[in-house]
Structure P
Amino acid sequence: MKKFVVVFWILFIFINSSLFAQNMQHKSFWGTGNKIVYHLYVNDTTVGYSNKKSKAISINGSIPGPTLYFTIGDTAEIHVHNMMHMETSIHWHGLILPNEQDGVPYLTTAPIKGHTTHIYKFPIVQTGTYWYHSHTMLQEQSGMYGAIVINKKVAAPMREHVVLLSDWTNESPAQVERSLHYATDWYAIKKGATQDYWQSIKEGKLGTKLSNEWKRMTAMDVSDVFYDNMLINGKLTDSINNLQARDSIRLRVINGSSSTYFWLEYTGGKIIVVASDGADVQPVEVDRLIVGVSETYDVVIVRPDTGRYAFLATAEDRTKYTSLLIGNNPHNSIQPMPRLKYFEGMKMMNGMMRMNGSMNDMGMSMSLQQMDMNTVMYPEIVDSNKNIVTLNYAMLKASQKTNLPDASYRVLKFELTGNMNRYVWTIDNKTISESDKILIRKGENIRIVLYNNSMMRHPMHLHGHFFRVLNGNGDYAPLKTVLDIMPMETDTIEFHASEEYGDWYFHCHILYHMMSGMGRIFRYENTPPNPQLPDEKKAQRKVYHDDRRFYLGTQIGIESNGSDGEVSLSNTRWQLQTEWRIGLNNTKGYESETHIGRYIGRNQWLYPYVGFDWRYRKHNVVETNLFNQINSKNERSVFCIGLQYTLPFLIKADMRVDMEGKLRMQLLREDIPLAKRLRMNMMVNTDKEYMIGLRYIATKYFSVSTHYDSDMGYGAGITITY
């Protein structure tokens, strides 16, 4: 039966795929079929998951929005009614359409202001599974997305079902984004993935942990955010109850999450992959596959008998899963994927990271997901002899030839770079606002060589074009609009510059990576002014504003010996910081330092700054510092210039000189992870000051703390972290 299904799909795709290939590069004609009109009403709403309330964006009263159905040759006319007070937008992910309909606010399309209506109109020139989502700030994380299904004119009869996967947080997405920029490990605590010293000792991995921090790396992170739920079609679970034994069904799987990769498995047997990102591929049978953020896959599964089975979608970090239940009898037991072996991944990561922060592939040829550096973390592979067939890009083969037109080639090379500690994500160490638009010409072929020199996966999405993934299948290289590129990989894609004009976005589709600046903009030469954006310079400033934003962070200790704290504003490169220590009286002293500086280098280990230092302590004894200079820590009001550098073991070395010629050197290490919720801080400097403290993390914003300060003495109390 399974062989019959595979043969059937090969024949069906061969006969019916020509329309897609013929029209994929063209949008100059308007639909010859029906005009399909949709009205989408966008509202603020409050939804509840796990008995908690969180603000969301509802489209026509549902989360996610309704599925939009078309047939190739139709004309789409979509009225988006923004019922909110804020701006919004909709991008038609994966669709070939006129540039001004692409839906990126201030880049291709005017934003949809509050309480206004915007009409999108474009021809449907392709078939397959796609989706739509807001491209405004973090609205996608709040539920503003939906599925698109485009049918062939003549389609084979088969049951099908949309499987729209997403991640949900009860926390405000703005708070999630702000927290990521301040390297909170609260999400790791929630996921049980802190990789702290106590855990490393229990698992016999202390050497691995020490090597990790010696190379100035924090704990291994598989997914940035802790999510309260994984959803399928906006629900915790979905079901299909009327599929008969040995019936087949086509699942149109869309990863509409903001930052979660999903492992797909089927308890009823094999999964047959028949399309990727809307483009047909020759059927390939696997046991499982991972679907990257924003990717789509069409798969076929068969219900083997009258039992109940589950099509499982498990988050890559294994913390949550959602499922599509098939059949109405008592279901077979669902075995969630086992916990990742984080220290095994950390060990491999240590071997690949040089001391200067660059990557070393150790002579391994890694591309097209064929060698997953994290495979050592998977217990189901490491601890068993099961021969699990996992899909990789090298296994995808187009259903017909995908050669580009005979034209000149231009080769571009991009290095994907980033800084996990400060959550800065870039290409060639530049954000979108720091880079120029890349000019391309209609009719040329663009080949892009991508090297991922970071420790995170990046699903790179190209707007308005399909590209070929050069995967060894020659003329039958698969067509995609999203490339998931793993750490250390080098992959090559190419596309034909088939459009007439416009700016086209190329970016990482992990929402928080994109918002921090990981992308580029392709611009066609001789692009005319966009009538939707009459003030091009103002519109460009709006686009560049996303990765230039400043984030507020603060930590305030209130203890029995006074208050220690700091507050900072920082963005991609700059930081303004004020810290203070307030004793209970003037004998204990009061002091404050304010610095403004710029982070230098790809890893941002270097931080030159200027600042002002004020302090007062009633103390009559004259002291000297370690440089035998008279110590001014009893009374000081000076400007200073300094340099901070991150040493191995994440120790911050700070050297400064003030306007009176006084030198100070200081060593500081914060948030040493002793145990899952226990952190230690340490400081010593040449003014003969020192500090050691402990903090037990109770909630994201609240800790019980204690510390000893050489000036203020011993204290205990609470620390508020924001």
Structure Q
Amino acid sequence: MRGWTARGLMRGYDGPMGTATRFPHLLSPGRIGGLHLRNRIVLTPMGTNLEAEDGTPGPRITRFYEERARGGVGLVVVGVTGIAWPSGVSNPNNMGLSEDRFIPAFRELTDRIHDQGAAVAVQLQHAGRVALQDVAAGRARWTPSPVPDSAGDLTDALTREEVARIALPFTQPGANPRYHVMTPEDMELLKTRFADAAERARHAGFDAVELHAGHGYILSSFLSPSTNLRDDDYGGPLPNRARLLLETIHRVRDRVGPDFPLWCRLDAVELRKKVGIREEDARATAELAVDAGLDALHVSAYADPRSGIAFTDAPLPHTPSAYAHLAAAIKRRVDVPVIAVGRIEPEAGEAILREGGADFIAMGRRLVADPELPRKLADESLGAARPCIYSYRCVGNVFLRRHSTCTVNPALSRAREIEVETSPTPKHVLVVGGGPAGLEATRLLRLRGHRVTLCESTERLGGLARVAGAAEPTNAPLLPYLETEVARLGATVRLGCPVTPALVRRLAPDAVVVAVGARSQRPEVPGIHLEHVVDRGALTEDPAPLLGRGPSVAIVGGDLAGVGLAVWLSELGAQVSVLEKDSRLATEMAPPRRWRALHALEQRGVGRMLRSSLQAVEAGRVLFQNAEGEEGAVRADTVVLTRAVAPDATLAGELGDIGVPVLPIGDCTGPRYLEGSFLDAWNLAQTL
């Protein structure tokens, strides 16, 4: 017997799972085949580039999985592990189980996950057409049939540097983008490699194996009529297109035996494709796959890989619970457990389980943001779960062939450098400014055991995070989380309390953290101080005053804040124009979020003047000049300056001779945005 019933509760958490009244289904034990799980939360497999370069897990990804096992998930699924490594993989840091020499490193990984009470499966993969490491090495990529590549809009919104990073596999010495149409001998070899890797996985201590049959990889490329144009027994009607998957399942099952849990990840649909996998095809494939010997199904989706906006439909959905109905439809057709995935929040997951739409809920980004989510759901005394704001930094970095990071959880990928441990010398710390940087610094310093006084000059905490939460709903949960945690941890909060040198002397802190944000710095152009020109810092979460002057808004500055504001106001019916001096908008956004935002601008008819500089502001319009020297004008009842800010060292300068360390963080040091502000707070917490 494996998993929960064999190993008991987590070493890192001694409370029972499944007793919390809010999530009785999500936290109840479950079973896949003979594998017993302590709850129904699954860490979904994902690419991170945190793995070692030699095909082994390495310390960073091992720590990543171990922390999420300690946080309480029932099942960890270790992601995209190549059956033919170094062939057939996509990412520069991709694990492999292609040789016996990998087994010891994976044994260490599975032991550490098991020590935390979680079960662990491995997702076995051959990337096929998208094996970019094969391109870089000059190897031909395996494909079902010769389908020519065609350009899409994937790189249109990217900077020159980002395009160069995405193109790295194609620009290496010896790179070759050719394809190889698989022969029957190749298919035999593929099935054997899947079986060999599954057997190695069992020897390495994995409790189960997931075959990746989705997301454009080799098995799904045979399933999809968009990439499988064969006219033999492996092409044409669905039973033929599914033949390679079914034979692979049989080969793996014969190797690992009848009792070893085995399932596959399957696309329930391919979106934004004229010819792709349709829902009914996927349901029929699911039935065939279960008959071939699967113990479960993990239901995902895919979309046109050439399109930026399509990527945020699938496989990384922006819409909450995007695939829940797809999983439910497949569950009605099979008699094995179904794992649902696709931006599922805990409350939604509880409802899906309660209503019988799935048997397990897989989470990725939520568990990247907060590894302790399951523990916190089970025991609310541990504090609120850190929300994911779906900024796509984790996966956006992988697109750019970098390791994953997280906007709200800087510890990701820096686990050895950033630790929240009790300070041996508790201090009294004064934090000045109640925006995201100040609130996060306060939270972390309290966790470190310091006494913290937080002073905010206005009557409300949050700063520009309030506007960000109103403009982008995914940002909205962050501020309540920070406020709740600061209160729960017992920090002293003073509102309407401007900080002066006299106040600092009276409070006598051991250190002062300055997190006052940026200061306004308007460009010197005619009309810039007219009444209808406002700075970003003057905005509130209520857009009524902004739109009260009229429906036309010109936003000067197409950065992350400017584009987010443009999307928000256009949704409210404003006629919006964005003026940006660079050739690309919102380059601070991770590519997937940028694709989403720019698609929204296009759909709502937002005007975009790129490579253009503000020349003057007049009543009712702004004047600009583009890079070719041509002049133009757009209507503007209101003008919003989003880039008219500069570092604010005023208070830090005034406190320079106060006799205690003065530590600036966040936007007062330069443009940091949310991600940089959180990282500043985490780095600061290590120094005090």
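Any read-out appearing in this document is the output of simple, stated calculations on the displayed coordinates, not a laboratory observation. Note that the structure is predicted; figures quoted are calculated from it, not measured. Cβ atoms are built from the backbone, for glycine too; each structure is taken alone.
Brief remarks follow.
- Entry that produces 0.85 once FRET efficiency 1/(1 + (r/R0)^6) of positions 241 and 313 (r between Cβ atoms, R0 = 25 Å, to 0.05) is calculated, selected from P, Q: P
- helix-only ellipticity at 222 nm (-39500 (n - 2.57) for each DSSP H run of 4 or more, over all residues; to 500) from the coordinates reads -3000; which among P, Q: P
- Distance in nm of label points 7 Å out along Cα→Cβ at positions 73 and 609 from the coordinates reads 4.8; which among P, Q: Q
- When distance in nm of label points 7 Å out along Cα→Cβ at positions 601 and 665 is calculated for each of structures P, Q, structure Q gives the greatest result.
- Per distance in nm of label points 7 Å out along Cα→Cβ at positions 145 and 321, the highest-valued of structures P, Q: Q
- Each of structures P, Q was scored by FRET efficiency 1/(1 + (r/R0)^6) of positions 289 and 489 (r between Cβ atoms, R0 = 35 Å, to 0.05); the highest score is held by P.
- FRET efficiency 1/(1 + (r/R0)^6) of positions 137 and 201 (r between Cβ atoms, R0 = 30 Å, to 0.05) derived as 0.10 - corresponding label from P, Q: P
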